[in-house]
Structure P
Amino acid sequence: MVEASQMGRAGRYQQQPTGYRAFIPEPLPPEPPIDLTGELQHWLSQADRALGRLDGSIQTLPHPDLFVAMYVRKEAVLSSQIEGTQSSLQDLLAAEASIFAPERPKDVDEVVNYVRAMK
């Protein structure tokens, strides 16, 4: 744990009157300035390029909202699986289409709730 008196480049933890510690960030821009050369520049360039490809892909889709909707559902399935649910993307889509199969996992309702929460 970081003590209340310790400071770092990003900020410091400060004890609050209620007993909690709060992170207080340093003002921007940082001193000394961030060095955006070398390996960091390479990784920022890779991330920028990937975002450009994603943006280009969405521009060519006839209905980009459908792409995003499927991505939200995939994220809901993966997030719920981290918590131990036994539901797949196919189970979720079947539940949303009101196709009730007897072998459908009971956990699919939890994934449906994840999707609703993300909306």
Structure Q
Amino acid sequence: MSESVLRNKSKVFAIEIIFLCRKMKAERKESALVNQLLRSATSIGANLHEAQYAQGTKDFISKLEIALKECYETEYWLEPLFETGCISEEDYKPLQNDCGAIRRMLISSLNTVKSKL
């Protein structure tokens, strides 16, 4: 899978999270947790965008690894927000699936790059 597909998917995911967080903030739901979700989810795409301009393979791998860590963190924040009723199942399931797909793509990309070293 090309890096541009991953970058595009992470950008669309970030936009979906932004809309969700905006909605939760308007409903005054768990502001601190919403901010954590917003930071980690938007950081995935930001790090992938930065990786595009990496100063070599090690820097590229580092950016992808940071994006992967942010992806895992995003999955974490989605869970307690869902389990406490801050996020509906209708909103949660697609986001959980998208985050999982991005995670798998990141792992695959990292494995491909590392195998070429």
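Could you tell me which structure in P, Q was used to calculate semi-axes √(5λ) of the Cα gyration tensor in Å, for residues 43-98 alone as 28, 17, 5? Only one of P, Q returns 28, 17, 5 for semi-axes √(5λ) of the Cα gyration tensor in Å, for residues 43-98 alone, namely P.
Which structure, out of P, Q, was distance in nm of label points 7 Å out along Cα→Cβ at positions 59 and 107 derived from, given a value of 2.9? Value 2.9 for distance in nm of label points 7 Å out along Cα→Cβ at positions 59 and 107 corresponds to Q out of P, Q. Across the set P, Q, relative contact order in percent (Cα under 8 Å, 6 or more apart) reaches its highest value in structure Q. Across the set P, Q, percent of Cα pairs over 19 Å apart reaches its highest value in structure P.
Using the calculated result -30000 for helix-only ellipticity at 222 nm (-39500 (n - 2.57) for each DSSP H run of 4 or more, over all residues; to 500), pick out the matching structure from P, Q. Matching structure: Q.
FYI, it's all coordinate maths here, none of it is from the lab. All values derive from a computational prediction rather than experimental measurement. Cβ atoms are built from the backbone, for glycine too; each structure is taken alone.
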